[in-house]
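Since every read-out is calculated from the coordinates, none of them should be taken as a lab result. Here the structure is a predicted model, which is why all the values come from computation and not from measurement. Cβ atoms are built from the backbone, for glycine too; each structure is taken alone.
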Structure I
Amino acid sequence: MAIKVILADDHAIVRDGLKAVIDKKGDGISVIGEAANGNDVLKLSKTRPADVYLLDISMPVLNGIETTHRLVKKDPKSKIIILSMHDDRTFVVKALQSGARGYILKESATYEIVFGINEVYLGRYYLTPKISSYLVEDFLGREPGERQPSELSSREKGILQLLAEGWNNKEIAEKLSLSLNTVHVHRNNIMKKLQIHRQADLIKFAIKEGIIQL
């Protein structure tokens, strides 16, 4: 049976390019769904779960790292590859801490994507060679169970992303099907936990933590 893949990137031209490569070179691999943001990936996973998820790290509404975290929380066996333009160790470490089993730089995705899908499908890890060396160093020095520095819940991280992207409380409530009061409570909790009380500082924090990218 073909390896079922869901491909997510907010740029249609990127999805089209990667799908073309997979269709041409990926014998035994089938793209069964596409999405432009993390929320759509989660919806697809409920009706048409994939064997491997290819997720852009910087999608709007819900980024690739947080989407990975939620997929793995729902099903610990989920196999996810993060696609990114960033080779900074902060992004790579956060991706793997969230549960991703692969990290491929977009600049080399054309050459690596098929091999990466097969490796992750077989239960192994695949990292773009350019980034693998320092990643090993980081994980050898990390204590088991070490928590994320922000200490935010999954829901809070999702709301923080939307706040940093410029959505107001009412818009967030409508998008996430929450009450306005619930969003207000989450926003206050976020600011209290982070000791941040200005929108501009929330944006800076979100960029630093890899929750959004410029």
Structure II
Amino acid sequence: MLYEYLEQNYEKNEPIWLSELRETIDFMSYSSLRHALKRMADNQVLEKYINGVYFIPQVKYGIRSSSLDTYKVIEKKYLKKGNKIEGYITGLSMANKLQLTSQNPITVEVVTNEEKSAKRSVDFPKINLILRKPRIKVNNQNYKLLQVLDLLVSFESYSEEPLEKAVNRMADYARNDELGEEEVKEYVTHYPIKTQLAAYESGLIDAITGK
């Protein structure tokens, strides 16, 4: 019964979080669910990625896939719930995305509504994952702005070019017509004074709000 449920609700090579199943499955106890998943993994019906995360392996040409995209796991658990944004990637990974640095990070930093700690490390295959609680609740409208403001907190550590050269690129990324000028300014107040000053003096806020 459990496997049929998984087949109906999850694609091949899609992360299956035990914590998620605990909230959605009502036909078996949590203890029975844990044991059932372990048994299926032992019998190679499922693959175990890390503790609490499984997936149905893809079989193609008789070859069984035994790997899972780490970023898929991170996205499903910490960044999105359906179409709802719950978190974002920050730090050096974000600087790399905006082409502010050529460094390839081995540590992935994530800000998520799921996290209650200021900073916490999580064991993940192949990468170091750091989780942080948000300064303000993350949503579909504000997450890009918060990513850019996060970069400003430690800009010199992340960027290989000066702020004045990066402002337009950052503003283009963060700009969202659904965010009004006053709302943007309110978000800025949740950051350190040094970051607030950098946001205004660099012209970033004016560029984002179209002034």
Structure III
Amino acid sequence: MRDLHGLYAITGENPMRERTLTQRVAQAIDGGARIIQYRDKASSQQQRLHACLELKALCRTRGVRLIVNDDIELAAACAADGVHLGKDDDDPACARQRLGREAIIGLSCYDSWERAEMAHALGVDYIAFGSFFPSQTKPAAVRANPDLLRRAHRELGMPTVAIGGITPENGLLLIHAGADMLAVVSGLFAQPDIRTSAQAYSNLFHAGGPTR
């Protein structure tokens, strides 16, 4: 099984324009982020490719993985480590065919156990549940129960991501429930000190074993 574990940092809109995206992501990696997901719904395809190529170079030198949100072709163009897909995106089988056997393919399952079972049957590499708490990024997101994490650990035995309103104060509950990764957007990239914020999340994975 792939080593998918730790802080999963997702880029997003950021008010600190004096810092480039690469600088912000580097600070998250300094704080312990193990996986970076590039998520950008607003920029042009050319701008997104340029950003992805810069992030891939950074991630390669720092030994962390780069995942692209939604866009299989962008992931292929920048030689990202994989792609993350939602319910309105391409089929995981298409991603596997395009990106190859070694690519990491993740699937959003929201609050759906049936979707998690489907993802397992399709052979994706990890599944994501959420939102577990009120989220600034997606305030209208459905709410997931931590029991989904426990059940996935027990019955599917595949890496799981928890997402949605996660803070250093509530994240340990989700790790204890079975989350292998905590996905964070504004809790990192909307903070004045990204490195320190990332360290606070990363420390949760060393705060004690799961109580599943």
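Structure notes:
- Which entry (I, II, III) yields the derived value 19.2 for Kirkwood radius over Cα pairs in Å: II
- Here distance in nm of label points 7 Å out along Cα→Cβ at positions 86 and 102 is compared for structures I, II, III. The highest value is that of II.
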